[in-house]
Every structure is written in structure tokens, then in C-alpha cells.
Structure I
Amino acid sequence: MFTTNKSKIMSKINAFNQQTIESLAYYVYALIDPRDNRIFYIGKGKGNRIFQHAKDALDNKDQSLKLDIIRSILREGKQVGLYILRHNLTEDTAYVVESVLIDLLTYSKFNKTNILANIVSGHHQWDEGIKDVDEIDSIYNCMKIEVNQRDTLLLVSLNKSFDQAKANGVYRRIDIYEATRKYWKIGKSAPQKIKYVLGVYKGVVRSVIEITSWEWTDVAEDGTKFKSDRCIFEGKLLNDSTYLNKDVSDYPFGSGGAVRYISK
């Protein structure tokens, strides 16, 4: 376990008093590496949440990029920079502000250097996160899907997993790839025929996976037991597929159903 003198590595204060806590309400904060003045973590919370990360780095053996960066800073006798970015927020507003900042600092098309240590993507990143105007238009003014010959598609419903703020249990997923690839109740011979799995939310294709392999399980990662084996696909998430952001409302899921096949 990493050990050092806590009094030497904490900021001038290591807790807010009650008056400050009540004035702050919910807030969004950043952790700064003093060696290059870069933001390496964005978080939200209330009370003394901002101080907890440095304490965790000292008090436990958990491994994560965030904690490793903090320990590296502390070993050099420096202090993690603690900044409140916005405060006096409601919890819902704090979620939005945190999400926007995480997306802005990790969006690969125009941010090549500042990689955050956050494990979880920004709140609503999948559906309401950063998109160029063509992507926005393709989602909200999308064309009907046209299926290529010899392509067998599996449409899977993301209605219970796309909005992670409302997702529970087995539908909690770290990203849209994980939401699209599992856990699907299909026939054991079906995967051999499927070329692409299309994640569908509100009648629009929001993700496309080109299948390379698959496996079966009767229990989810969160411990949920299934009555029969469910399929987990492996493959490549395609961000330039011609099927992406297409209207599939002509191919509705059956009552209570979560999968639908399309082929020519």
C-alpha cells in the first residue's frame, strides 16, 4: 500500500464546513495534475466528495488510472489540484454539466492529447452527446433502411439500455457496444447467419456491430439468471456503416420482443 504523510499532500483544507457544503449544493469538479496543469478527472458530487479521491489513493489498494495518477503525484511530494467548476446545482443539472465536460475533453475528433481517467462516459453521451451537424440531421431526419443483398441483419432493441440514466440491473452498460452485443434470446443456429447486429432505439439504428464471433451464457455479469442461454456477440463497432442512423420503423419488434431479423 502506498503510504505517505497525509498532512503534506492534502490541499490547505481537506474538508468543507457545513456552511460551505450547504452553499455548494451539488457541484462539478476537476482534478488537476500539478506537473503539467492538465485535467485528468471530471466528477460531480456534493459535500466533501472532491476530497475523497486523494484519500482513496492513500487508504486502499484499488487499482485504477485515476488512483494511479494521484499516487504518482503524491510520491513526488505534490498536491492534486482541486477545482470546483460549477456549484449550487441540482443533481440533474450536475449530471448534464459533468457529461458535457467529459465529452468535450475526450471527443477524439478534435481532442488528441487530454485523456481523462474517467471510466464511465458522460451522462447521455450516446444519444445527446457531441455530434456534428450531419450526424444530428441523420438521426432526426433519417432515411429508411435499405438492406444489401446477402446481408442478414439482427435488429436488437436498446429501449431499456440506451438511456443509461433510466437503465437498471442487467441493462446497465458502460457503452453502446456493450448495450448492443448482449444478452439476446435467439436460436442456437441463428448467429451463423447474422452479418450485422443493429442496435435500435426509437425506430432508428444507433449502432452497428460487424459480427466476428459469439458465445452463450445463462447468467449476466450483474448476476441476473436467464431461463435459457442468451447470446453475446463479439465484433467491430462500425461508425461509418450505411445502416447507421437509418429508419427501421417498417420492421417493428413484436409485442414484448427485443429482436427482429431482416434479410433479402
Structure II
Amino acid sequence: MGPVQALGETSLYYINFAGKMTLLLGQCIWAAITPPYDWRAILRQINFIGARSMGVIILTGLFTGMILSLQGYHLLSQYGSVSALGAGVGNGLIRELGPVLTALMVIGRAGSAICAEIGIMRNSEQIDALSCMAIDPVRYLLAPKFTACVFSMLLLSFIFDVVGIFGGYIVGVALSDVSSGSYFQGMADAIYFSDVKMGLYKAAVFGIVTVWIATSKGYFVHLERLGGFGAEGVSRATTNAVVLSSVSILLWDYLISALMI
């Protein structure tokens, strides 16, 4: 009965942990949408999650657009359809690569830091101290991060798309023989508001998923099966948060695309 018992204990642990994360998500969303709002904390988090991520987002978006344009031109030129290059680059960025790669970059730069910060506060009993002082840790610590992450993800995704389209323009128009007019006209003819709406929905959902998993893994670091105390426990929780967030982003990307196409 040893293996069966171990399987049962593992299953119960993950079910219990998923339940705690779901309840925490509900508490964070409620705290984020109900007053009072801590605007200073929200602006600080927007600066940390959004403004400080712009450098890596701009670089990633530029080279992603250039790669899309390079590969697209090589493929379309074989069929004499280089005029459709703008449509391919625009659709690929706005519907898929823009929100997905933006989320993955934010996870690596800000999500890991959020998880480590909350985890260290849990291990050093700062969160317990807040509760002892009758300060709601969810409203004080987590709600500003939720609001800022969703808002920042929307803006960063938009910046990624714009920079990626410019990168595609550099390769397709400046370095190849595609005309500027056909590049932008093909993009205008092929991209509809539904495409933009899909990208916005994905960015918002990815922002919620990113901050939810990062904060939950840090908030419940003391419940980790392999031990969550000390530097090793925080590092393990941070690694798990990054991996789980990245996989969840790809899963939700497929689900949203399947529902909206």
C-alpha cells in the first residue's frame, strides 16, 4: 500500500494547494476592485513591473518582428506573394506572439522577483506581523500587484506589437524589396478589431495568471512539500512559479484562441 498511499497523499496535497490558490485569487480580485485603493503602491508596482520591463520588451519585440519578416519574406517570395508580408507580421504579433512573449518576459523579470519577495516576507514572519497589526496582507501586499500587473501587461503588449511591426518594416521594406505601401496596406486589410480584441483579452488574462501564480507560490511558500523555509525553499518556490506560469500562459493562449477563432 506504500505507493498507493504516496499517490493519495500527493494528490490530496495538490488538490488542497490548488484550492488555497483559488481562494487567494478570489480574495485578491475582490481587494483589487473594491475601495480603498492604495494608489501609491499601485504606481510603485506599475513602475517595477511595467516601466522597468520596457527595455527587454522593446528588444524582444524588435527582434521578433525582424525574424517574422525575414522568415515570412523568404517563404512568400517563393510564391510571389511578398505583398502579404505586412498582414502576416501584423497578425502574428497582435494575435499571438505579442501577448505571449510579453507575458513570458514579464514572468522572467518581474514574476520571479514578486514570488521571491512575498516568499521572504512569509519566511521572515512579516506577513504574520501584518495580520497581528490588523492589516489585511492580501489588500496591502497583493492587490496592488494584481492591478499593476494587468495594467502593465496590456501596455507592454501594445508596445511589443508596435515595436515588432517596426522591426518587420526594417527587414521587409528597408532591407528587402517590399514596398512600404503594400506592407502597411496588407496589414490594414488583414487585421480586424476582433484580432486586436483577442490580443487584449490574452494580455489581460496573462497578467492575472502571472501575478496570481507568482504571489500564491510566495504567499504559501511555507506549505511547500519539500520544505519552504530558508533560502532554498524560496528559490524552489520561485523556480516552480516561473515554470508553472510559463506553462499556464501557453495553455491559456490555446484556450482563448480556440474560443475566439
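Data table
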quantity: Among I, II, structure where mean count of other Cβ atoms within 10 Å over residues 142-149 as derived comes to 12.6; calculated: I
quantity: Structure with the greatest value (metric distance in nm of label points 7 Å out along Cα→Cβ at positions 22 and 246, set I, II); calculated: I
quantity: Winner on distance in nm of label points 7 Å out along Cα→Cβ at positions 14 and 206 once structures I, II are ranked, highest first; calculated: I
quantity: If helix-only ellipticity at 222 nm (-39500 (n - 2.57) for each DSSP H run of 4 or more, over all residues; to 500) is computed and equals -7000, the structure in I, II; calculated: I
quantity: Which of I, II yields 2.0 [distance in nm of label points 7 Å out along Cα→Cβ at positions 134 and 198, calculated]; calculated: I
quantity: When relative contact order in percent (Cα under 8 Å, 6 or more apart) is computed for each of I, II, the largest belongs to; calculated: II
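Coordinate-derived values only; no laboratory data. Fair warning: this is a prediction, and the values are worked out from it, not measured in the lab. Cβ atoms are built from the backbone, for glycine too; each structure is taken alone.
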